[in-house]
Structure P
Amino acid sequence: LWTDYQGKLEFSAGQTQAVEYAIALRSLFAKTESNIPWLEDALARLGEDKLVEIRLRWALAEQDWVALEQTLPKLSEQQRGDSAWRYWQAVAQERRGDNESATQILQALAGERGYYSFLAADKLGQAYAFNNQPLTPQDPVRVPLQRQPVVQRIEELRFHKEENLAHSEWFKVLQDLDDDPAQQQQLAQLASQRGWHRLAIDATNRAEAWDALDLRFPTPYQKTFKHYATVRQVPHTELMAIARRESAFFPQARSPVGARGLMQIMPATGKQVASSLGQPHNDSDLYRVEHNVLLGSAYYRQLLDRFGGNRVFALTAYNAGPHRVDRWRNKAGQGLPVDIWIETIPYKETRNYVQAVLSYNVVFQYLLGDARRLLTPEEEQAQY
């Protein structure tokens, strides 16, 4: 229909692009196979990474490696360098027997740190790379004098439990120091020394000190996490990884949709879990570390039990809800490998969440000296 209109009416370049973008997006979401020839040309013309990535995940869901390799070059150069698409390029090469090229990409990936790097290392049978580079310790007094009043204001705000105002103040200071990452790093160390875990994480990330793992992945509330991990029979690093992703270890965190506390529990979920445990509960208790981890660990255990101990499904459900996992599992219904199932989770937020928590768990295992594994053998061998 669109091609008919193009032949009869005049459209500006902007109008043509807008219409083709809308048609392409709808075709991709609907997986309209009859539109594929037009779609492949449109993706090349439009140059929109978002559309190309949807097409790539469609190809992955069907394990169509030819389509995947034909579509990858349509990504921008920057996006082609992303660890995700480097990994999937290697898998596609591996599937068509080009093991030498695949191994070359996987070797480079395995030397980095992150979800796809850990997947690559597992494929190669190599140990994970962590590239941990702690910052040189700095005494807090070396933070420039003119910044001290800011620190004092944050202390005062925290004393009065004005945590969100303190965070806003901290963000402004870090923003003002964007041309001085060394001072941002000093502030990260200062925050860490004072137990301001979320502020330390923010400052470290703002300074792009990605390899300072002790600052990016602090290990607070160990007694609480270990206790409830033992009670629920789950590794305490998994509970920590959930809390790190959910709240950056900020007990007063509240999401726009109302999830609360360290492990970001919705009030309705908190009420249901507390009732199942016979625990007294009100919504304000979700901001207490002990109570939040008690309920969060119990809810995670419930999800693990529901999905046969499979953490991939349990973490997906923790973020998106168990009913969605049931729907996505039924919709897939074709025996996908675990890495493809995760990559094709329909919600970007949930997809990123599962990848993050799995990889954060590995980082915490490393920092705490535990055995390190991204996926269990059962999770790797299962069909999704």
Structure Q
Amino acid sequence: MSLRQSGVDRPLLWAVALLSLAGLVIVTSASLQIGETRLGNPFYYGMRHGLYLLAGVGVGLFVYCCVPLTVLEKLRFAALPVAVVFLLLVFVPGLGREVNGSTRWIALPGLTIQASEVVKLCFVLYLAGYIAQHKAALETRWKAFLIPLGVLGALTFMLLLQPDFGAVVVLGITAMGMLFLAGVPTLRFLLIGLAAVALAAVVALAEPYRVARLMSFTDPWADQYGAGYQLTQSLIAFGRGHFMGVGLGNSVQKLFYLPEAHTDFVFAVLAEEWGLLGVLAMLAGFTVLGWRVFRIGHGLEERGFLYHAYLVYGCALVFCAQAFINVGVNMGVLPTKGLTLPFVSYGGSSLLISAAMVALVLRAGAEQSRLQARGRAQ
């Protein structure tokens, strides 16, 4: 069966494939020196990233072929307990793994899972089901609006214990976006937004390292060898890239000047090696991805498939929010958050969960295409 006959959204599939292949190339380039120094194999991280990509393809095919969205809708309430279990597992001695002062990972034999990645998917599954069931009430009643915010607050509290402030921001944007699309009045968003800003200020000021990050973001050159070091090195990478870049493999910043060069700041290495053209191509890929996913969600909503639609909207918001924040951080227009670039940065958890989300979107789009074909036939 061809892609056209199966109803798969081909522009979306091509966008994801090209972003993933570009990610494999740039991760391999960005990690050569760190792989050689740490493990004696310059291609270690590149090969692992390739294996994660293959595993992601397998996960995506399984979800697309074997996971009906109607089944997910019936099991939507199981998503929250799963999210809570993953958030608790990071604190279990022997399972939780601490990296750079944060306990965000669950260490299993041969695999390390970042709990927040699983939580993002589980929260989208839950909130899509909640909106589908209570959409009318959300438009008129405060109580219906506050219930999902309470769930968000509980997950936020557990994420801040790790701490993972970046995941909190992505979840917050996703929740607000989905509820806004569900028709919640704007005034309620303004009131909740003011409360959220006040809470975020308290959380940010509670930890000295967060204050340092915020201050370094406003003027990274004031402390370029301290709190502003990572951002200044990223900006240097962008400056060296110019229009055409210095060429694949020729980055200087990845030579231990730029921390996390193959993960959170891989976009800066891409800008240095591929230049403005590479940056624009990458942004175009994410633009196509976001456009196609939102388009699929809109089509499903128009046909009355609310759960499918808001599941797709949620996936779109996760992708767009995380990409926007990562790019903004790399370019120095947002404070450092510690978020990966979807489909591009090194990281197995991010790739596998992103693949599952894309598969859910493609399956929803394929079901929509089949319904449209039946309607034309009748």
Structure R
Amino acid sequence: MNFVKMLAVSAAAIAGLMPLSAWAQSFTIKDVAGREVAFDKPVERVILGEGRMLYAVAPIEKEDPFAKIVGWRNDLWTTDKDGFNAYVQKFPKGKDLPFLGNLTDGTLQTETVVKLHPDVLLLPIGNKTAADEVKLEDMLAGIGVKIVYIDFREHILANTEPSLKILGKLFGHEDRAEAVAAYWKEQMARVTDKLKTATPPKPNVFMYRAAGLVECCGTFGPDNFGLMVDLAGGHNLGSDFLPGYTGSINAEQVVASNPDVIVVTGSNWSQTKDAKDFVNVGPNAASTLGDSRRALNTLMENPAFTGSRAVAGGNVHAIWHQFYTSPYQFVAVQQLAKWFHPNLFADLDPDATFKEFHEKFLPVAYQPGYWVDAKAAE
């Protein structure tokens, strides 16, 4: 059935299912796109337009992150298999939730959206252009479904805290959202405050984005991991070439830049089609640390890197790619700072920080393995 017609047919049916008591509580939020979104009742049914939004929902809905989720995109399974397994083992309901496609590549199963009768479809801000092109907001409004945009990727300083608070309001746990946001700011400040007074020289850093998924040389511009590099006291070389938060430069540009430090982003991409030669870092990757180190050193055999100061000096590392789309960026900033300025941040323990965050806020146990050095510790 045509999607627009299906929406029209469903609108009356859904309206008839709503009891009068459901309209008792109303609220309005302002999403990161600047849109005022009004709700006539508490949210009970949510679709995650990106599965990795679970990283942000979990500390808000600690008792059961899937309690209000009725569908999600399959990207958590394809890009972080170990994280997916940890959550669905603790909360088996997650395995039975329907997977939806991606709005930006045209694979979103709109019929499934209609059949799931959600109150809200959560989308990353990067999906807004595609949503506007197909007039998704207008179409979903016909069946009473709201769209809310959040962002932990494109503008991490501007949007992480507001996005957490949006989720707190949507899920009815504003106090938890405030606590997570406060912890985020406190842990970021442990690096940024010290750098304000110490002002050490900034190493030139090349972030090799999603090695094994993206051809050399994918990297980051002036936000996301690029901004994390700057916040950690480095100079992100990708910002010299890219206006947006992500993109690619050619190998010759990497060679000419001659980075002092190279950091590869990796994850368990074993469920991602055509993924190869990736560095497995992330939850539970500590058990295969040797394999991850070998994969990282193999990547450095690329001519783009072999003659660099980073390789010559042993300043090559890998870090969990999914820090780039979660409210856990403070962990990455702390670890980057230790790599860039080991003496200045000798007392900082990012592993302990993330373990504490799990114990305070997350429903799953901490499983180390979120980074690895190309050179084994002596």
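Every number in this text was worked out from the coordinates using simple rules, so none of it is lab data. Keep in mind the model is a prediction, meaning the values are calculated, not measured. Cβ atoms are built from the backbone, for glycine too; each structure is taken alone.
If you line up P, Q, R by Kirkwood radius over Cα pairs in Å, for residues 188-299 alone, the top spot, with the largest value, goes to Q.
For structures P, Q, R, calculate Rg/Rh (Cα atoms, Kirkwood Rh) and state which one comes out highest.
On the way: P: 1.01; Q: 0.97; R: 0.99.
Largest calculated value belongs to P.
Once relative contact order in percent (Cα under 8 Å, 6 or more apart) is computed for every structure in P, Q, R, the highest value turns out to be that of Q.
For which of P, Q, R does Rg and Dmax of the Cα atoms in Å, for residues 28-235 alone, calculated from the coordinates, equal 23.1, 67? Mind showing how you got there, number by number?
Working: P: 23.1, 67; Q: 20.3, 61; R: 18.3, 57.
Going through each structure in turn, the value belongs to P.
-12000 is what came out when helix-only ellipticity at 222 nm (-39500 (n - 2.57) for each DSSP H run of 4 or more, over all residues; to 500) was calculated for one structure; which of P, Q, R is it? The correct label is R. Computing mean count of other Cβ atoms within 10 Å over residues 308-315 gives 16.5 for which of P, Q, R? Source structure: R.
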